[in-house]
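There are structures below to look over.
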Structure 1
Amino acid sequence: MSAKASVRDETTAEGRAVSLGLIVAVVLVAANLRATLTGVGPLLPAIEQGSGLSPQWGGLLTTLPLLTFAATSPLVGRISHRLGTSRLLVLSLIVLAAGTVLRSLPSVAFLFIGTVVLSAAIACGNVLLPAVIRRSVPGPRIGAVSAMYVTVMGLVAAVSSGVSVPLAQVLPGGWRTSLAWGAVLIVLALAVWIPRLRGDTAQAGPAAPRGATPWRSWLAWQVSLFMGLQSLAFYVTIAWLPSILVHQGVSAAEAGWMLFFYQVVGLVSSGFLPLLTRGRHDQRWAAVAASASNAAGFVVLLISPELALLSCVLLGLGGGACLVLALTFQSHRAGSTAQAPALAGMAQSIGYLVAAAGPLLLGILHDRTGGWTVPLIVVICLCVPMVAAGFGAGRDVQINDPHSS
C-alpha cells in the first residue's frame with residue numbers, strides 16, 4: 001500500500017469517534033476468546049475419569065488450542081480480505097458455538113474435534129480484534145480500547161475457571177454440560193454483531209488491497225517475538241505455578257489461590273497500563289519494565305520461594321502489561337488498516353507456537369532434573385530476548401517507515 005493511502009487511513013481513524021456500540025461489540029467478542037478454554041483445566045480430572053483419557057492425552061487436550069491458534073492465525077488475513085472483517089467475525093462466532101456444542105457431545109472424538117473447531121474460531125477473533133480496533137479507533141485511544149478488551153477477556157477467563165466445577169456438580173450432564181456454558185456469551189455477541197453487518201458492508205465499498213504478511217520486516221518479527229515470549233511466560237505460569245509452589249511446600253489449596261491472585265493482579269495491571277502510558281506513542285520502556293517484572297517474578301520464585309506472594313505480584317504486573325502491549329503493537333505498528341490483520345496473523349501464529357512449546361519444555365526439564373531449578377532458570381533466560389523484542393516493538397514507528405528496520 002502506498003504511503004499516501006496509509007496517511008489517508010490514519011486521517012480517517014483519527015477523525016472517527018469511538019461509539020458505545022463499537023465498545024460493546026468488541027468487549028463481547030473479547031469475552032468469548034478465553035471462556036470456552038479456561039474452564040477445561042479445573043475440569044480435567046473429571047474429564048480424564050469420565051472419558052478414560054490418560055494424563056498424556058489430557059495434556060494434549062490443553063495444548064491443542066495453542067497449536068490450532070498457531071496453524072490458523074496466518075490464514076485469517078486472507079479470509080478476512082475476501083469476506084470482510086465483520087462477516088468473518090460473525091462466521092467465527094457461529095463456528096465457535098458449533099464447536100462448543102460439538103465438544104460437549106458424548107464421544108472422545110467429539111471432545112477433540114470440537115476443541116479444534118472452537119479454537120480455530122477463537123484464533124480468528126484473536127487476529128481480527130486488533131484489526132477492528134486499528135480500523136475503527138483513533139490512534140491515541142487504541143491502547144485504552146485494547147486494555148479494555150484484554151481486561152474483559154481475562155475477567156471472563158477467571159470466572160470461567162471458577163464456575164466450571166460448581167456448574168459440573170449441579171447441571172445435568174456434569175462436565176460435558178459445564179464445558180458448554182460459554183454458548184450463552186456467544187449468543188449475546190452474535191446479537192450485537194449481526195446488526196452491524198449492514199453498516200460495515202455499506203462502508204466497505206470497493207475491495208481494498210490486501211496487506212501482505214510482513215515476513216521481511218524486522219519490526220514485524222520484533223512484534224511477533226514479543227507476543228510469543230510473553231505468551232510463553234503466561235502459559236508457563238498458568239500451567240506450572242501451582243505445581244512449583246506445591247513442590248516448595250505450599251498446600252494445593254493455597255497454590256490454587258496463588259494462581260487466582262496472579263490472574264487478579266494481571267487484570268489490574270492491564271486495566272491501569274493505559275493510564276500510565278497515555279499520550280506516549282513510544283512504549284519501549286513500558287515493554288522493558290513489564291518484561292523485567294516477569295523476569296523478577298521468576299527470580300523470586302527460584303531463590304526465595306517463601307516470597308511466593310511477591311512473585312505472583314511481579315508476574316501479574318508484568319504479564320498483564322505485556323499482554324496489552326503485545327496486542328497494542330499489532331494495531332499500532334501496522335502500516336495501514338489492510339496490513340493490520342496480516343501483522344496480527346503473523347504475530348499470533350509465531351506467538352502461540354512459541355507459547356505451546358513453553359509448558360511442554362518445562363515439563364520435560366522437570367522430569368529430567370527432578371526439580372524446578374533448571375526450568376525456572378531457562379524461563380528467566382528467555383525473559384532477556386523478551387526485553388529486547390519489547391524494546392524494538394515499542395518504538396514509535398510503523399512497518400512501512402524507513403526507520404522500522
Structure 2
Amino acid sequence: MSDRPISVLHAVTDPISTILMRGQLAYLQTNGFEPALLTGFGRQSQDQESGGGYPVHRVAMTREIAPGADLRSLFDLWRLLRRIRPVICNAGTPKAGLLVGLAAWLTRVPCHVYTLRGLRLETATGIKRSLLMLTEKTACFTAHRVICVSSSLRERAIALGLVARSKTVLLGAGSSNGVDSGRFERTPEKAVLATALREELGIRPGQPVIGFAGRLTRDKGLPELVTAFQTVQEKMPEAVLLLVGDYEQGDPVPEETRNAIASEAGIRHVGFTSQIDLHYLVMDIFVLPTHREGFPNTVLEAQAAGLPVVTTDATGAVDAIEDGITGVLTPVGDADKLAETLLSLLSDPSRMQSMGSSGRERILREFRNERIWQELTLFYRAMLQERGYPLPTGSSVEAVRCAQTQ
C-alpha cells in the first residue's frame with residue numbers, strides 16, 4: 001500500500017460532459033486517489049460551478065474535426081501532462097480520447113485508459129467516417145486499456161477492428177457512471193413539484209406525456225420521433241410530446257422537424273435543465289429513438305424514475321432495457337413502428353406501470369452509482385498492480401458517503 005495518493009486525471013472534451021462522471025472523482029478521492037479533471041472550455045456543469053474539491057485543468061478542444069486547432073490542443077495537452085505527471089489518465093469522449101490519448105502516450109503516462117462512450121462513425125459516411133475510424137483506432141491504440149460502456153458497444157468496436165478484445169473492459173453490467181437512484185425516486189414532495197411543473201408547461205391533468213431528454217439531433221432520432229408523435233396525435237389528440245434538451249450545430253435536424261417542434265401545439269420544448277429529475281416525473285413514458293449510443297444515461301435516469309422506456313435496437317441502446325420487461329425496442333429509423341409501440345403502451349396503463357416498476361428494480365440491482373464506482377476503483381487497483389505501482393489506501397464506505405454529497 002502507498003501512503004501517498006495515486007494521481008488520476010479524468011478528461012472529457014466538453015465541460016458539460018462531466019455530468020457523465022458526477023460523484024465519481026469524489027469517490028476516488030476518498031479511496032486513496034488524488035483526482036483531477038481536464039476539460040475544454042464551454043458551459044460548465046452544476047458540479048463544476050459548485051466546486052468539486054479537486055483541481056480542474058482547461059485546454060481548448062473542439063468536438064468537431066479541426067486539424068489546425070487540434071494540433072494546438074495537442075501541444076497544450078502535452079505540456080500540461082508533462083507538468084502534472086498523472087499516474088493514471090482516463091480520457092473519454094472521442095476528441096479527448098484522441099488528443100489526450102496521444103499526449104499521454106507521448107509523455108509516457110504509466111496507466112492510460114480510454115473510456116469508449118459511443119461511436120460517432122456509426123452514422124457517418126464518406127471521408128468523415130474514415131477520419132472518425134482513424135480517430136478511434138488511434139485512441140484505442142495509445143491506451144493500455146479501453147473501458148467500453150456497454151456490451152454491444154464492445155462487440156461493435158471489436159467487429160470494426162478498432163480494438164482487440166483482450167484490451168477491453170466492461171464495468172459491471174455497463175454504463176460509465178451508473179445512476180443516482182435516489183435523485184430520480186418519486187416522492188410525495190417531488191410529486192407536488194412535478195404537478196406545478198405540468199401546470200407551468202401548460203399540460204392539463206390526465207394528458208398523456210411522451211418524454212425525451214438529450215441532444216436534439218438527427219442521431220438521437222428527432223425526425224422519427226416528431227413524425228411518430230404526429231401519428232400518435234391522430235389517435236390520441238390529447239397527447240403531449242415533451243422535449244428536454246438543446247439543438248446542436250454538428251448534427252442538425254431537418255428544418256421541417258425544427259419548425260414542427262416550434263409550432264405544433266402538442267409539443268413542449270425546454271432547453272437543458274438542472275431539474276431533469278422533475279421533468280421525468282411529468283412524463284408517462286420515455287422515448288429515445290436513437291441511431292447510435294454508447295450506453296444512454298437518460299434511459300437509466302428514466303427507469304430510475306419508474307418510467308417505461310421505448311428505444312431502438314441501436315448499439316448501446318439494446319443494453320439499456322430488457323425488451324418486453326422494462327420497455328420496448330423498435331427498429332432504428334422506423335417512425336411507423338415507433339408510433340405503433342407508443343400507442344400500444346399508452347393504451348395499456350397497467351403494462352406501463354409494470355414496466356416502470358421492473359425498470360426501477362433493475363436500476364437498483366445493477367446500475368447504482370456505487371456499483372460502477374466500486375468496479376472502476378477495483379479496475380484501477382488491478383491496473384496499478386499489473387504495472388508495478390503501489391496501491392492506494394482508503395475507505396470505500398466513506399467514499400460512497402462523500403460522493404453522494406457532491
Structure 3
Amino acid sequence: MAQSDRSSSRTVRRALRIGVVTAFPPGRNSLNEFGLHLVRHLSRQPEVGEVVVYTDLTDAGEPAPMPKVSFRPCWRFNDPANLIRVPREVLRSRPDAVLLNLQFASFGDKRIPGALGLLVPGVLRARGVPTLLVLHNLADSVDMKDAGFARSALAARFLTFAGRVLTRCLLRADLVALTIPRYVEFLRSSYGAGNAILAPHGSFEDVPTPSFSVPPGRRTITAFGKWGTYKTVDMLVTAYQELLRRGYDDLRLVLAGTDSPNSRGYMAAAAARYADVPHVEFPGYIAEDRVAELFLEASVVAFPYTSTTGSSGVLHQAGEYGRAVVLPRIGDLVDIIEEEGFRGVYFRPDDPVSLADALAEVLDDPAKQTALGRRNFAAATGIPMSEVVQWHLAHIERLLERRARR
C-alpha cells in the first residue's frame with residue numbers, strides 16, 4: 001500500500017504545468033516557429049498536464065488551438081512594460097516552472113524595451129519561479145553594427161558592453177541552455193556560469209527521408225529569413241545575375257521571408273528594385289504548412305549573411321529537407337555549423353563573384369549536391385525536438401526536486 005501511495009504521489013507530481021515565454025505564430029516575431037514546435041512537443045509529453053504559453057500580442061490574430069495548451073498573450077514587441085506584464089501573468093497563472101525561448105532582440109529592437117525584456121528571467125527567479133532559459137545567441141558573438149543594432153563604431157562598443165551586462169542578467173535564470181558547445185564553454189570561462197548547459201537545437205518534426213535528387217523544372221536557388229540588416233538579398237541577386245551572364249539560363253531565385261524588425265520596408269523595396277531581373281520571386285512570409293514545399297523545390301539554399309548571431313534555424317530547416325547549402329566564411333560561423341554536423345560550400349563575405357562560384361559548384365555537380373543534402377539531413381534530424389523537450393523536462397524536474405528539499 002505504501003508503495004502504491006508513493007507511485008501515486010509521483011504521478012501527481014509529474015503532471016506538470018509548464019509555462020513557455022515565446023513569440024508564437026501567427027505572429028512573426030523572432031523564434032516564433034521554434035516556439036511553435038517547442039510548445040507542440042512539450043504538450044505531447046505524458047508527464048505534462050498543460051503548457052501555458054505567454055505569447056506576444058500582434059495584429060496577426062490568435063494562435064490556433066492546440067491540445068493541452070492555453071495561451072496568455074501578455075507582451076508586445078518594443079513595449080517597456082513587458083518587464084512588468086510577463087512576470088505578473090506568470091505569477092497569476094502559477095505554472096510549476098517556466099521555459100523562456102529567447103534571443104537578444106526577442107522583446108524589441110529598441111534599446112530600452114529590448115534590454116528591459118531581458119531582465120524577465122531574473123525577475124521570475126527572484127519571485128521563486130523555476131526558470132530554464134533557451135538562449136539562441138550571445139551578445140559577445142554579434143557584430144552590433146553589421147547586425148543593425150548600432151550606426152557607429154562607438155555605439156557598437158557601447159552596445160557590446162551593455163550586452164555583457166545583460167548576459168549576466170540572463171544568467172540569473174536557474175539554467176541557461178545553449179545549442180552551440182563553444183557558447184557554453186565561453187559562458188563558463190568568461191562569466192563563470194556554472195548554470196550554462198548544452199541543449200541540441202533539435203529537428204522540428206519527425207521528417208520522412210526526402211528525395212535528394214535535383215528537383216524537376218528550373219533549378220532553384222532559395223534564401224529564407226528576416227531580411228535587411230546582416231541578412232541582405234542584394235549580394236545574392238548580384239551573384240544570380242552573374243550566373244545568368246555565365247549562361248545559366250534555367251535558374252530561378254526565390255527570396256522568401258519578411259523584413260527584419262530593424263529594417264521595415266526592406267523587402268518591398270528590394271522587390272521593386274529587382275522587378276526586371278528574370279525569374280526572381282519574393283513570396284513573402286512562409287506559413288508553417290508551406291515550409292516543406294519551399295525547401296523541397298530548392299536545388300541549393302543560400303545564406304548571404306554579412307554577420308552572424310548564432311546557430312541558424314533556417315540551416316536546420318534546410319537540413320531537414322536534405323538541401324545543399326552555401327554559406328559565408330564569417331568569424332566562427334563555419335566552425336559552429338560544422339560542430340553541429342552540417343557541411344556546405346563556402347564563399348567570401350561581401351563578394352558576389354565568390355558567392356556565384358559557390359552556387360555554381362553545387363549546381364554543376366549533382367553528386368556533390370546530393371552528398372551535401374544527405375549530410376545536412378543527418379545533422380538536422382539526428383536529435384528530434386521530441387527528445388530535446390524530454391531533456392528540458394528532466395532538468396526542470398531536477399530543479400523542482402531541489403527546491404522541494406529546501
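Table for the structure above
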item	result
Ranking 1, 2, 3 by relative contact order in percent (Cα under 8 Å, 6 or more apart), the structure that comes out highest	1
Of the structures 1, 2, 3, the one that 25.1 was derived from, the read-out being mean count of other Cβ atoms within 10 Å over residues 285-292	2
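Only the coordinates and a few stated rules stand behind these numbers; no lab work does. Computed from a predicted structure; not experimentally measured. Cβ atoms are built from the backbone, for glycine too; each structure is taken alone.
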